[in-house]
Structure I
């Protein structure tokens, strides 16, 4: 299989590393295309056997699959200015937030489009990706796409494309919400006089342990919270403050606003 990645940024490169790690593509069959000429030497040092080009240099793409990993805001301009035309049997996989399949098909004048939404833990092979496909794409081709996506973590096929904006808001943006909460906890630790590195250790290990408890316990989240929050205790004091300030509602509202923004990106 030959793969070209249009937009060799963080996500494009982390996909490339996963594909190479699991030998889903040979290095010489990987073509990385970047907008920035300055990045070429850095990318070449990481992928010495692969072809690296700028957008301007590409007149034709010899690949079975073209992954579009540019910023959604830039896609229209890029699509209007690319100097190559797609072959009828080439697959396109978009990992851009918000841009719907119909728009990609129209701007590229191409039918075989799969749309996916990964998240940043794909860097470690621990991501989760929701994906959906245009009509008329064979089961075999979808299985090949899923195999590639699974090399970066887990993937979930969605029949309804509309749900992909929710996936973008929930898991695509989700790591940032998690870091935000972790950061607030570390800062609280420092304010209580705990050394910052020690505070980080306590919070990170707590989060890791809590995640494993969610995964391994038969109790639901409400029960797990009750297990920690005894009546009149310290946890209850914290939770009371969160509830008084509608922390859960604020978090939910933020996530719904992320979904709204994903929908706006389609323009």
Structure II
């Protein structure tokens, strides 16, 4: 059996690791190539785009792929829709591996918006020293806010256009609560901006902002393809893949999480 995993997320790498112990199974992880030095997953790796739906269909057929797992970032854009269309054309079962989104708790001061542009428009009324954790590719949305100061954290340096008053912090999660508290204090941050990426690796910033009483601008996740079964955890994805092998057909929604080995 040949499984294609789309994405370089932590969940994608964990899934590839879990599947590496499965007998008679080949795993290929496809990375977009946006990060210069990504963490290599277990198994075979390909880097770069497919060239749209047709390119993905061709690759799946040429490499005899039996199942696809879309484990891309929740904000990866069109790849989820391309995967759904390609899977339908190629007749290959598809699973979306998506970490659950964050939910506000008592004490949070969340301002939910639908886009980075809406996030930028909301900032002048909320504060002056902004901590951006939206990734290096989205800073253009904040470039026109000359009256504000920004601290942007990303894995790699952002490219222009960027805000005029910008300090860049190159770092990669997971982050600790004590570290996030100190960062907010040291830089005198009064607003946090984040995408609803979910997961535990970057969640401590939300707790630190709550403790400090800071407003948090949260960009909601974009729409996802309908009709695609979703697994919230790599173990659920393993169970789904095992069901494909047994039944030889789409298994629908994943079974409850199996016990760790």
Checklist entry - For which of the structures I, II does the calculation of helix-only ellipticity at 222 nm (-39500 (n - 2.57) for each DSSP H run of 4 or more, over all residues; to 500) return -8500? => result II
Next on the checklist: Quick check on the output: 19, 14, 10 is semi-axes √(5λ) of the Cα gyration tensor in Å, for residues 149-196 alone, derived from one of I, II. Which one produced it?
Outcome noted: II
Next on the checklist: Given a value of 20 for relative contact order in percent (Cα under 8 Å, 6 or more apart), calculated from one of I, II, which structure does it belong to?
Outcome noted: II
Next on the checklist: Between I, II, which one scores greatest on Kirkwood radius over Cα pairs in Å?
Outcome noted: I
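Any read-out appearing in this document is the output of simple, stated calculations on the displayed coordinates, not a laboratory observation. If you're wondering where the values come from, they're calculated on a predicted model, not measured in any experiment.
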